[in-house]
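Each structure below appears as structure tokens.
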Structure 1
Amino acid sequence: MLNQYPLWKNLLVVFVLLIGLLYALPNTFPQDPVIEVTGTRGEQVGETLRQNVVAALERAQIPIKRSELKPDRLQIRFEAPEHQLNGQEVVAKALPPEFTHALTLSPDVPGWLANINGRPMNLGLDLRGGIHVLIDVDMEAAITKAVERHAGNIRTELRREKIRYVTVKETGNGVDVRFQDAAVRDRAEEVLGGEFRELGVTTSDEGGDYFVRLFMATDEEREVKRLALEQNITTLRNRVNALGVAEPVIQQQGERRIVVELPGVQDPGKVKDLLGATATLEYRLAHGEISDAVEAERLGRVPPGTALYRERNGNPILLKRQIIVTGDEMTSASSGFDQQSGQAAVFVNLDSKGARRMRNVTTDNVGKPMAVVFKEKRTVGRDEQGKPIKQWVEEVINVATIREPFGRRFQTTGLDSPQEAHQLALLLRAGALAAPIDIVEERTIGPSLGQDNIDQGFASVMVGMALVLVFMAVYYRVFGLVANLALVTNLVLIVAVLSILQATLTLPGIAGIVLTVGMAVDANVLIFERIREELRVGSTPQASIHAGYAKAFSTILDANITTFIAAVVLFSIGSGPVRGFAVTLAIGILTSMFTAIIGTRAVVNLIYGAKRIEKLAI
């Protein structure tokens, strides 16, 4: 009896080994300190800008490794972190206002390897360094904002039903509506109670006034807070994705806090500006002519119910204070081009309430101008403590005459470029923050500390592996050397799979790899002991090899399935470090099954399978 694999199985083993070596290779290349330059509104980074930045760094005598112009960004690579830090201020001064820069790390993978999607595995915050931010969400502001929204909708509904009221006043968690007539109050109670079913409704009489109070019950307040937290998490995740951070962690902590971890990012100022950034659109009716706006600006007085704005060309314009719809009521936004003018445009869809309000206003104001106000919260400087000073910047990007009523879907033009339209659509899709945020904790883990963790983790893997290799070689001789070869191959395959999946390796993940090393050799111990048992009962060497692999397979499979189930459970209910451990453990189980059973059998067949032997070195 001879032990030989068919040709296709041997080729499969060789193919898997070569693919593993190829995709594990990117992890041997160093991570360069990099300064990335991008447009604040999606502006194109061109060759002229690259030359200006490189020239500024050369004048400051800061050495660079090379500069790379990507489709949407410019990357300046440095040899050392201190060159990156020294170049930060130089690059900031050389950039026009519409461009920004950020510090990061980027692998220096050869082009041929990058073309076949060869990338190093992502390293977690504890290994790569980066920024940890704990954010507190202002839930009181979320309730206030919800009450304001309800107050505006109540006014609109009363006007639509032609119910006369005296005042609509926001108080605490509700809205008080005052009437002069009890019959009118009773009708308003019926209308508002039917329209706003999510709110509680009570009535009261005070002197000669009659009140309807609409308020949020405890369950409704809890739901508003939950939705505010969820929307903020979604918004922050969309913004962080724009940074290109590999495997960011953005998750809820408690009832009002959010944890953000950004591996590889080393510029906390830029991160905080991004997380707190706000951009939205407001639609308002215009008031009067241009001459009225010029006169109001000259006198410093504006008509009641209006506000003075400026268009992008600098001309003043009067707009009514009442907002028709805002970005909060937009369900989707996409960029494109206006079919008639060819200008860049943003196509907007509104929710049901926003669509109804837009349709009512445009129906009543056909032939009148309506303006689109772009609002963005920008950093305009820093105070004496170095903290950013932020303020709302508002500009009218478009004024158009309402030709016919419209509601749910429409478009906005007047943007400077297709890139700005694309950027605005992205911000609108991400949405404004549902409630203000406050960064209550911030930690920056430097690359040097991350490198120490990598060195210590690497040492632990090597020490554990060396002890196993020595034991296997001494105790099982030739078969032990075969198991050692499978063990090294298994480690390569784990790294390759992590790189292909772009999974994140953390310190607990390294612990999972160390555990996998022991489990991988455990399968070979079971096989080799079965072979030794067969030899002891008098079986031939070839029959012992065949029986050893066949009889140990079910035991190995049972053991690995139970461990794999545990890894799946850890991944599904765990978070952060626990999931990192579960990922490497699960991958290690699959690769060790392949190397310990199929891989070692192929090598043993190659050594002993094609010849008659009297004794095995086991």
Structure 2
Amino acid sequence: MTSTMVSAQSNRPYSGNAARFVAARDFLLRHREDYMTAYRDFRWPTLDHFNWALDYFDVMARNNVHPALWLVDDDAGETKLSFAELSERSNRIANALRGLGVRRGDRILVMLGNVVPLWECMLAAMKLGAVIVPATTLLTRNDLADRFARGRVRHVIASADAATKFADLPGDYSRIVVGTEVPGWTPFEAGYAASADFAADGETRADDPLLLYFTSGTTATPKLVLHSHQSYPVGHLSTMYWLGVRPGDLHLNISSPGWAKHAWSCFFSPWNAEAAVFIVNQRRFNARGLLDTMARCGVTTFCAPPTVWRMLIQENLSAWPVRVKELIGAGEPLNPEVIERVKSAWGITIRDGYGQTETSALVGNTPGQKVKPGSMGRPLPGYRVALLDQDGTPVNEGEVCLRLDPRPTGLMQGYQSDDGGVRAQADAVYRTGDVASIDDEGYLTYVGRADDVFKSSDYRISPFELESALIEHPAVAEAAVVPSPDPMRLAVPKAYLALAAGHAPDRATALSIFKHCRTALAPFKRVRRIEFAELPKTISGKIRRVELRRIEAANRRDDKRAPLEFREEDFSENELGARSERTDT
């Protein structure tokens, strides 16, 4: 017999696996400010078959006229849709996609900005059992070719302005365009004419694949992170708890589609809590415009990366009568002075947290608890975190690891191999690759990467990938990329370069290399500073990036600029060539 429960939060009946999911959700909402009870007693729900869009979202959305998605756009005005409307519209899109040949297990590359069809096709793909491959609109042709080959993409949903990037990408894949019609592409909007009644072709197993993310690592190509119908929808109960969103909240998260944080905070977490997703689309980031909109529309929870917070504190924040109750920082450590300035203006402390594309939020400063500036917080409900050295011994400063007995639901299924298989987790722990320290109260503080990957703004940068592009330039013999501290972006990529014979370490060579980077790399990956230098190496010939990091950090601290250092801002846009696609901040 299928059990049924009525949610204490929404008074709606759920059955089977959905009932277990909602019971776990309600427990966390009930103990929202009781961290000790929530951490001690929370258990991930045990699920066998589960389709979040069908079993949870559609039930929650039935006759639900509360706002689910609210978009404010510089160019297109405002759009507001209820849960019921999104449920119906996603049914229509699911039926239309099925008519175009989308089947269970098919990979759909989604390359859209913050437009309503993004949420509709996400829900529709879930209902169909298809696998979503999120793609930022900043990707280059080579990035897309890699995703097609290793991601086994069979369908593409893209905006009209991004459609040109697929012009010379071979393959038998369906093309669906959002917005302006493009020859050879099927208009997404035609799907609204399909039936509003959707019937699944079968049950969805909880461990069926749902999302395939490409994330930068220490190799030349991104790693493929595979998540299931359980690991992200259910796993983000921990993220919901950290964010502090509640039913009826209006949640704003500053994040670009195509990145995991967008799914974290613009999809699963707020809708898990039956809160509304709020989006502000700006052609170019404008702090005053963002604050005006937040105050006018009544945003209650707000999450942004440190780059945005550093821009916001340039304004007199106290002049805006915002109604926010929770403020969150994410993506990289937030400076204590930024936290203090926001608290002085609004009386609210920004709470930091930590997670990865491979996980949901696993550490955080949670609502109602003491917040330690500079700390990531404590392990979140459902995660057992340990700091271990390379031998697996617990230490006070070491690699952040997750114990896998029991395995946390929010952890990925694994990394997909180039042959399509998933690499099994053989160890007793999952190693994040990040280093942290822990204090006597169990609060964790981020130290840095165990490898060379670093953050620039809210983007993970793989030095190896940038170095591979740099040495394609005929003047570059060797390259080493390290983070160069930056007051706005936390860090920007800087390349130390050894030149090939016959090339002078001068302005003309630097300009040629910067122009090459604009062509070879997506905007968020571009090298912003270069220095011609002899690269320090070990006896075995390996470049000592750790030494270059120390040199760069000391130079920035002392505001020194090397004689043979060049920066992108040293050159005009006319010299560098046409402006490439912008990043969000």
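From which structure (1, 2) was FRET efficiency 1/(1 + (r/R0)^6) of positions 302 and 518 (r between Cβ atoms, R0 = 35 Å, to 0.05) calculated, if the value obtained is 0.00?
Working: 1: 0.00; 2: 0.60.
The correct label is 1.
Assuming -16500 is helix-only ellipticity at 222 nm (-39500 (n - 2.57) for each DSSP H run of 4 or more, over all residues; to 500) as calculated from a single structure, say which of 1, 2 it is. If you can, show how the numbers build up before the last one.
Working: 1: -16500; 2: -7500.
Only one of 1, 2 returns -16500 for helix-only ellipticity at 222 nm (-39500 (n - 2.57) for each DSSP H run of 4 or more, over all residues; to 500), namely 1.
Ranked on relative contact order in percent (Cα under 8 Å, 6 or more apart), which label among 1, 2 comes first with the largest value?
Details: 1: 17; 2: 11.
Going through 1, 2 one by one, relative contact order in percent (Cα under 8 Å, 6 or more apart) is largest in 1.
With log10 I(q)/I(0) by the Debye sum over Cα atoms at q = 0.11 Å⁻¹, for residues 150-333 alone coming out at -0.80, pick the structure among 1, 2 it was computed from. Before the final figure, lay out the partial values.
Details: 1: -0.80; 2: -0.68.
Going through each structure in turn, the value belongs to 1.
Kindly point out which one of 1, 2 the value 61, 50, 33 was derived from, the read-out being Cα extents along the principal axes in Å, for residues 326-557 alone.
Working: 1: 102, 49, 31; 2: 61, 50, 33.
Traced to structure 2.
For structures 1, 2, calculate FRET efficiency 1/(1 + (r/R0)^6) of positions 526 and 574 (r between Cβ atoms, R0 = 30 Å, to 0.05) and state which one comes out highest.
Values: 1: 0.55; 2: 0.95.
When FRET efficiency 1/(1 + (r/R0)^6) of positions 526 and 574 (r between Cβ atoms, R0 = 30 Å, to 0.05) is computed for each of 1, 2, structure 2 gives the biggest number.
Taking distance in nm of label points 7 Å out along Cα→Cβ at positions 54 and 102 for each of 1, 2, which is largest?
Details: 1: 2.4; 2: 1.5.
Once distance in nm of label points 7 Å out along Cα→Cβ at positions 54 and 102 is worked out for each structure, 1 has the highest.
Suppose you compute Cα extents along the principal axes in Å for every structure in 1, 2: which one lands on 110, 66, 50? The partial results should precede the final answer.
Values: 1: 110, 66, 50; 2: 77, 62, 54.
It traces back to 1.
Taking distance in nm of label points 7 Å out along Cα→Cβ at positions 134 and 206 as the quantity of interest, name the structure among 1, 2 where it is greatest.
Details: 1: 4.2; 2: 2.3.
Structure 1 comes out on top.
None of the figures in this text is laboratory data; all of them are computed from the coordinates on show. Bear in mind the structure is a predicted one, so any value in this text is a computation, not a measurement. Cβ atoms are built from the backbone, for glycine too; each structure is taken alone.
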